[in-house]
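Below you'll find the structures, each written out as structure tokens.
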Structure I
Amino acid sequence: MNSKTLYSDRDYMGVRNLNAKKDANGRHPYEFKKFGWAIKKAIDFGAGMEHLKLCPELDESMFGNDYSVKFMSILAHNVENWYIIDLAIMLYGYTLAPLYSTLGPETLAYVLNNT
């Protein structure tokens with residue numbers, strides 16, 4: 001059995017519902033997505049990445065390696081969709097090259113040109 005089968009009905013990813021009534025501590029409650037839901041979304045997103053050929057294979061032989069790699073970058077705040085994309089990257093065997101808004105333009109250009 002795999003983890004999707006074993007844990008699909010378990011709470012996995014919580015997001016605060018800012019529209020819900022606050023609890024006794026003055027906090028908005030978390031609403032959780034199930035593990036199976038997150039994995040399905042990640043598989044669907046990964047299938048789309050593959051179909052659209054968003055991650056071309058880079059030949060690593062020039063570095064003495066006998067394999068190729070696929071890179072994907074994400075530039076976003078830590079939100080639910082970021083994590084779904086990160087799961088898709090792992091499921092499809094890509095390498096994540098995360099980008100952050102605090103990186104300068106030269107660093108962003110370097111990462112994008114080299115991955």
Structure II
Amino acid sequence: MLIVTDQPLVGLGVQAALASPQGARAQVAHPALVGQCCGAFDLVLLDLEARGAAKHAAQLRRLHAESPLVLLAARPDSTVAARLGAQACLSKTLRMAELSRALQALVERQRGQRERAA
């Protein structure tokens with residue numbers, strides 16, 4: 001998973017909450033550095049409050065088109081999510097366990113879609 005935020009504490013907090021014993025890892029990146037993030041990600045989580053989030057969403061869609069884009073916002077808005085090409089917009093006020101479950105469900109849904117398409 002790629003977590004894109006300009007607030008290091010948000011990124012580290014989400015990264016720690018999503019750490020799993022199975023070894024799944026999340027990479028945190030500043031929005032200005034998303035062009036340097038290589039590889040495939042199960043999911044890309046973008047902090048909607050990051051400066052230039054709409055521009056970064058478009059860049060992430062181009063660079064990681066195979067990965068679902070999920071927005072993290074203080075006030076989630078599904079209309080904004082749809083406009084930016086995101087699969088979901090989740091609240092920053094979710095408890096970390098709830099956030100982890102929601103993101104895992106999105107990853108599993110994406111895997112199922114890929115398997116059906118293959």
Problem - Origin of the derived value 10.8 (mean projected area of the Cα convex hull in nm²; candidates I, II) - result: I
Fill in the blank from the handout: From the coordinates of one of I, II, distance in nm of label points 7 Å out along Cα→Cβ at positions 5 and 77 came out at 2.0; that one is structure II
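Every number in this text was worked out from the coordinates using simple rules, so none of it is lab data. Keep in mind that this is a model prediction, so the values were computed, not measured. Cβ atoms are built from the backbone, for glycine too; each structure is taken alone.
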